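The structures come next, written out as structure tokens.
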Structure 1
Amino acid sequence: MPPLAWLVAAAVAGVAAYLVAWPAWRASRERDARDANTDRYLAWRGRGPSGPPPREGMTLEERRRIIAGIALGVLAVLALIAFFASS
């Protein structure tokens with residue numbers, strides 16, 4: 001494959017990794033922040049749970065999207081290495 005094709009493949013895979021994984025990451029972080037705010041409010045009102053609040057974590061769909069983004073990111077790095085090796 002010509003070097004320019006490897007560079008295009010790296011760019012496409014990198015953009016795809018960002019578009020797949022970033023929304024899932026952001027949704028998980030926002031949910032954690034929202035849950036923490038709710039727990040703090042309830043504790044302030046005297047109705048909070050005793051002990052540390054349980055953390056929900058990522059949903060299965062969010063995990064799948066993060067793993068797919070990581071795989072696409074690895075593919076982008078390998079394509080970039082192939083670009084440098086072939087040019």
Structure 2
Amino acid sequence: MKLSRQPAWVYVLPALYLGLCLTIALDLIPSEGSWGWFPAFVAALPFSIVLLPVTRVAPLLVFGVFGTLWWYLVSRIASALIARGRRDMG
């Protein structure tokens with residue numbers, strides 16, 4: 001089994017999303033009630049719709065962990081598609 005090295009940009013979107021979640025959790029963005037997590041919800045669409053039923057547990061856990069994993073998956077898929085396109089073109 002060959003492990004492929006991922007380009008550094010694959011980690012940018014998950015890191016930005018995790019930073020957004022931490023900013024919200026630390027209450028650095030003023031908000032009323034549960035509206036504070038709305039930016040994280042919108043940023044993780046469409047996956048956040050799946051997360052909606054479990055957000056009452058702990059929004060930082062739900063959005064922070066699963067939303068970040070979502071963005072990592074999206075980045076990995078984009079990286080694979082780019083690599084495949086480069087391979088096919090030349």
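Below is a table of values for the structure above.
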{"item": "Structures 1, 2, by Kirkwood radius over Cα pairs in Å: label with the highest value", "result": "1"}
{"item": "If relative contact order in percent (Cα under 8 Å, 6 or more apart) is computed and equals 60, the structure in 1, 2", "result": "1"}
{"item": "Label whose coordinates, when helix-only ellipticity at 222 nm (-39500 (n - 2.57) for each DSSP H run of 4 or more, over all residues; to 500) is calculated, return -29000 (choices 1, 2)", "result": "1"}
{"item": "Winner on FRET efficiency 1/(1 + (r/R0)^6) of positions 45 and 69 (r between Cβ atoms, R0 = 41 Å, to 0.05) once structures 1, 2 are ranked, highest first", "result": "2"}
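None of the figures in this text is laboratory data; all of them are computed from the coordinates on show. Nothing here was measured: the structure is a model prediction, and the numbers come from that model. Cβ atoms are built from the backbone, for glycine too; each structure is taken alone.
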